[in-house]
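**Student:** The structures come next, written out as structure tokens.
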Structure 1
Amino acid sequence: MNTEKLVTAEQFAGALAMAVEGIKKKPGLMKSAVPHMQLIHKYVENIATAREKGKWVIAHGTQQPLEIYEAMDCVSLFIEFWGVIADVVKIESVPEALSISNSIGTAQEVCSFFKNMDGLLEAGKWPHTDFFLYATSSCDNVKAFHTLGRRYGIPDFGLERPYHPWSPQAMDFWKNEHKRLIAFLEEHTGKKMDYDRLKETTRLSYRLTELTLDIDKLVAHVPTPMSPECFAATLLAVRLFAGNQTGVDYLEGVKAELQERVDSGIAAADPERFRIMWSAFTPFWDTSLQAFVQQKYGAVSVCEVLSGWRGDAKWLIDPDDPLACLAYRSQLAPGNCQFAPSVDWADQIVNQARKFKADGAIFNNNWGCKQAAALGPLVRDELLKHTGVPTVTLNVDVLDHTFTSRAEIVSQLDSFFEMIETSKAYKARRNLK
């Protein structure tokens, strides 16, 4: 087993500290680019130092009640994000971890985020983890967390998610699942939930929701003021710092800067030729792709499917009943439409295309992602039918750079933007002849 290319949490933290200093010296970026990188560094450093501080570490997938973990003074480790950081810090790390996972018998078609974790665990390079927590869905997180929990002796707990969530019975059931989760954590940590603190973490989380919606309105402005280096701002805050003042402070700064840019007439691109929506972001092994797309084609990134809240997202229905609020929150939260009936997923994307005035969509058909890959053709057809917005599908592994080359992606994008520019729908939206 070759582990030389694998990176530990401590090495991640060190590399990101250097990246913060590097960002400070880069000209032409949004002011929020520095706090953006500082936010990422803080998250990783919290994980790297958790054990020496006597904190419990929870490794989890998407759609988790981070507010509960925050209230119980646990440190969250979002496994998808850990794979992204591996790509950013040392791109060779991911293929090496996947190779180790393959060598011990993990199925080839399992999502790379989980195989990356599997390989790092096997090599002893994964951060110390006390619990695996997940929610049921078609995602690999259900079987992967349970299987890896048994393989590496880490206790796991799964929330049973209702498939049709909007009935009173389903919401009561989902709220009770959160109670079961708290009971699991209380039993294993020996610490009781402080419900006053849970109310506060829930309040802070709702403030993040409000800020995200405010930022969405500013990004939807034509021309958009949001540059690629801060495009992931809202998703980072909501997925990593829900229930934490750090996330709120960060988004307050991003909102203020975007408002200042709108008021001053500062656009991300001049001219803004195309407005693009993404699904599953860019391939994470190529974080410069959005900036490349903006520079080469004049195409600005205005929204991302997994970052959007449903509707007005008014989920703080009773501040004195935080568990009821959190049960409702998770049904409206970014990305949850992936785990709901497909008609919800299609409606969400169509609404986003209209809200952000999109000209085209880039869909990352991520190898190993069971639900997104199946829904891709539906999304493409519904977007074109209801909004006239075309989609290009990139067949990639968003984590593994050896699966698809940058040259292949650029070739597809060249044809895609040429097609958009000559389409009747684009000319009608832009009042072109």
Structure 2
Amino acid sequence: MEYADFIDLKYKPEKTDLVCLFKITPAKKFSMKEACARVASESSNGTWTDLKVAERIRKLGAKCFEIKGSFAKIAYPAELFEDSNMPQIISSIAGNIFGMKAVSGLRLEDVRWPEAIIKSFANPQFGIEGIRKKMKIKDRPLIATVPKPKVGYTSKEHAEIGFQAWTGGIDLLKDDENLSSQKFNGFEQRVKLCMKQRDKAEKITGEKKSCLLNITAETGVMIKRAKILHDYGNEFAMVDILTAGWAGLQSVREACSDLNLAIYAHRAFHAAFDRNPNHGVSMKVLVEIARVIGVDAIHIGGLGKLAGDKSEVYENWLKSSNNSNKTSKDMLEQKWSIKNIFGSSSGGLHPGILKPVFDLLGKDIIVQIGGGVHGHPGGTYKGAVAVRQSIDAYLENKNITDYSKNHPELKQALDKWGFETPE
């Protein structure tokens, strides 16, 4: 087979094909068409020299069927992939190709997943509707907070901060990505004490409260920690999905099905893949992969201190929902038949800048606010109150500055942070 065999601009993809959208920057010696052919070849069943192969093998070759500017679409026969094996799929479509000399830049922008491949995975167990049912919250954004600083507190201190946040109006107490089971804050002790404080907060507020506690570790340890969460009566498990890996996430998803735990996906490590606009893998694709495997909520960016403009955050949100039947130059149409999942917006948020997030993404999101709660002049409890007041102002379509005149906690927050976005 020659490289030219992997280009067919007249090809019409089958419904069963997996389709990838690549942004390709050819190396100096190569044309766009030559670079596309090499990407399709290397990611399916080609090699650098001529081969005489049977027709049945030739049919398994990927086909680059559209080239527009720096974007190319490549279709892969479904037979190339093993059912329910995400590491194998990603090793194919996002494997050796990033190291090829024929490209100086290569970015996997989007994937259109065929129904059979999607259905071979577990998919989300709860999604938005199931989490809302768990939390008994029908029509407003959910609110999570991470104790700040993110590491250093003892298990007792961590749980006490959670109590202040919960009683102030926060729904979910969340670990951050680098807190697991350190000596100063062991996992099981943290679970035990947080659940006690959670129960107290529920009695005081009459609201459902829960924890997003980080089980990330070696796969067997993650499953043991998920069991601990279940045994203490928690509803969620948090996983750093990229550092744990797709195989680890698939194992956790299977365990969480038996334990009735929803999975909250932290995206730590994502920028190593997606920050360079001309190389790597987009966050859209990472959201899709996690959703196909079966997370129920995932970080998507938040218009705060982290990189990512409105269009990027919006497209990440689209991929978490069944709204992604829209297309753009860097997004493929996808008709999902699985549950919508919560996008979680985070990174430098505070009461003064929540409105733009809601305007962009609506109410079916989780806002994760750390410093914007605990850095409040009145402390964690009043910081939590201020966040709820900011959300109430939005839901009641009230001007937040006017609303703050009769809500002192919100006014204190606005006086400190105003409407500025942290950097």
Structure 3
Amino acid sequence: MGYLDLHHRPSSDEVVCLFRVKPAKGVSMRQAAEHIAGESSTGTWTDVATAGPELKRLSAKVFAISEKHIKVAYPRELFEPGNMPQMLSSIAGNIFGMKALDALRLDDVSWPRWLIKSFKGPFFGIEGVRKIIGVKKRPLVGTIIKPKVGLPAWEHAKVAYEAWAGGMDIVKDDENLSDQAFDRFDDRVRKTLTALRKAEAETGERKIYMPNVTAETAEMMRRMRLVKENGGTHVMVDMMTVGWSALQTLREAIERTELAIHAHRAEHAALDKGENGISMAVLASISRIIGVDQLHIGTVVGKMAGGRAEVMMIKEKTAGKGNAACWEPPTLRQDWLGTKPAFPVCSGGLHPGHVHALVRMFGNDIIIQAGGGVHGHPGGTVAGARAMRQAVDAAMEGVTAAEYAKKHKELRVALEKWDK
């Protein structure tokens, strides 16, 4: 078929993909590899008269094969700069539906300079978000209003105020809250930002509210403008469900509104959990290239799936300067070329007892979000927020939460309830 070239050495302009491959019965790894490279570049199922010798230069090349993985290099000319949907239609398109494969997973992509520079990347990044909130070193702490949906706008704002008053830096909407009849978006934004200003005046600290603008693209832009008009600094978007085009449209608008983008990864597991699909590491790198400022990466601890090695790789793609290539864990070399790092967010089943482990694993440049771990505190939301902030203070002072809890009631009560 002509797509296998184990002597090929990718140029710095080529896009390189690392696929985990499970060939169908009767299909060899080499045959499967050629099918993947062909279908994702110039190939078709039969000989065609329109295929001239010049197409060989545009064909993808399989240049490395292991027991489970292949590496494929794609010429620059196959892609349109600044067009992520077209890119993914090639490297993550028809190939997943081929009969020659029982399973296929895109584990990593090495993005070249020309492609990274054709997108804007994060507007704020970690440093910019820290300037907004006025916190230089410690991890940021946030909460999600619980229950996920059901509260009217006034009660949503009241709970947000209590969280900020107790010490939270951030309050965000949950992923499935938008503009339902019981809690209209415009009303919620106005009331919650009013509560934010009250909390800032009383605590002397800056606070952040991240309303969920996820919607049809034009409506999403309107909601973003409303947030700006009412003094907000952030918007939240469900990046997977709105799609890469809408995410890029949102990022383009940030040049005018200067609002930070908090990206929730709802739906990611439909792609990255199992033998088939696209890894969260790839999804994280795409979101950073397009330009989100904050991204959920997983927790290791808590309720969400994902082991330490996997989550650390996602963090690297989100906030690192670059990494080397290796077969295990399956990773390609990446240089981020000065692209701003997005702020990694840990969220999902967290409580104050998890904070020390999160800081030990990921360092200080993380946002720790707890929903039930704040609002489920026996003392209520204010006490739950204080407990989270106390757990962070303990980690920053290098003492265990249990030791710190001896002199801090809210943390002690939280650990008694959750820290088994």
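Here, each number is a calculation from the coordinates, and none is a lab measurement. Given the structure is predicted, the values throughout are model-derived calculations rather than measurements. Cβ atoms are built from the backbone, for glycine too; each structure is taken alone.
**Student:** For distance in nm of label points 7 Å out along Cα→Cβ at positions 30 and 102, the calculated result is 0.5, so let me know which of 1, 2, 3 that is.
**Tutor:** Values: 1: 3.8; 2: 0.5; 3: 2.1.
It traces back to 2.
**Student:** Continuing with this model, one more query. Give the label, chosen from 1, 2, 3, of the structure having the highest value of mean projected area of the Cα convex hull in nm², for residues 86-133 alone. Please report the intermediate quantities before stating the final value.
**Tutor:** Details: 1: 3.7; 2: 5.0; 3: 5.4.
By mean projected area of the Cα convex hull in nm², for residues 86-133 alone, the leading structure of 1, 2, 3 is 3.
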